[in-house]
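Down below are the structures I want you to see.
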Structure I
Amino acid sequence: MGDIDFMLNILESDEIRTLFNKRWYPEALYLLAMLDYLSRINDVPICTRYDDIRTRKLSKPIYPTGVLLTSDVLGSDEPLRKAEEEAIPEFRRFNIIESEVRNVV
């Protein structure tokens with residue numbers, strides 16, 4: 001779809017607000033983080049329509065499954081710490097630990 005078309009689709013559908021109003025907070029915050037991240041890397045101004053949601057964050061961090069499995073197998077929190085350090089700032093702000101949004105399996 002491409003970054004700009006994706007952003008336009010999210011903004012036109014108001015999916016972030018819809019999910020947030022349904023109390024689907026992880027999904028709403030993930031989409032908002034993606035919108036903000038794509039805005040930054042494409043030099044597009046941040047849409048201020050969601051500033052009220054930007055003040056929120058999840059009470060506990062959400063990690064990718066692979067990071068959680070690695071941590072469990074190693075019996076160490078080091079993979080969690082490393083993932084937090086490498087997380088995309090727009091996602092980390094909402095307590096979503098995400099470092100790769102392009103090449104997801």
Structure II
Amino acid sequence: MEPKLFSWKEIPGRTPKEGVTMRVFSGEKGMMVLFEIAPNAEIEVHSHPHEQMGTVLKGEITLKIDGRDMLLKAGDGYIAPSGIPHGAVAGAKGARVLDFFSPPREDYR
């Protein structure tokens with residue numbers, strides 16, 4: 001694979017559900033996804049075989065993971081091991097979250 005440089009601004013956004021926009025940048029073994037989540041928008045609890053880790057860049061989210069709720073603010077991060085149920089609800093001002101998936105999610109390519 002050749003080295004790649006990119007700007008998040010140049011990657012087209014997709015809206016998988018109302019209130020959530022995502023921009024995807026993928027390599028062979030890992031994938032980054034920049035999420036913009038509208039105020040109080042929810043990403044339903046789900047699970048997948050990919051390891052997921054992320055950090056809140058702006059705003060706050062309530063992370064629902066493995067049956068627990070945790071408030072994460074800008075600068076906080078998390079890991080959701082493969083197969084663990086997780087979801088999130090953005091705070092009153094919305095949130096920007098950067099996630100990393102390994103291996104890449106084919107459904108996001």
Structure III
Amino acid sequence: MPAVIGHQLADPDAARALGRTRGVPAARGPFQALVDGGGLPPLALAAYRQIQQQRGSAEGIGLPNPLFEHARLHRLMREVFETVAYGKATDAEAARLVDEGNAMLRRIH
């Protein structure tokens with residue numbers, strides 16, 4: 001079984017066959033195979049490059065706040081995503097809800 005998993009994670013042919021079903025490949029060969037084959041949409045490629053640039057910077061990527069796991073914050077974020085997904089809130093209304101989440105984090109902390 002480990003050989004199959006290794007193949008899926010590191011083989012460029014597997015990356016071409018699987019596409020992005022398992023996310024953007026971390027290994028250079030499979031990643032480049034997807035890029036060369038047009039398997040990464042421009043937005044996904046831009047996001048990947050932005051993350052790589054941030055990882056290489058002096059600031060790096062910080063760890064999330066431990067309060068991110070707080071049940072009240074989870075409930076709020078679920079509400080934000082659901083209201084936007086079901087068309088019950090505009091982007092501006094969702095942003096206001098996220099601001100409320102930031103205020104909640106300050107109160108919890």
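FYI, it's all coordinate maths here, none of it is from the lab. This is a predicted model, so every value here is computed, not measured.
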Checklist outcome for this item: Value -16500, calculated as helix-only ellipticity at 222 nm (-39500 (n - 2.57) for each DSSP H run of 4 or more, over all residues; to 500) from one of I, II, III, is from structure I
Checklist outcome for this item: Comparing I, II, III on Kirkwood radius over Cα pairs in Å, the highest sits with III
Checklist entry - 24 is what came out when relative contact order in percent (Cα under 8 Å, 6 or more apart) was calculated for one structure; which of I, II, III is it? => result I
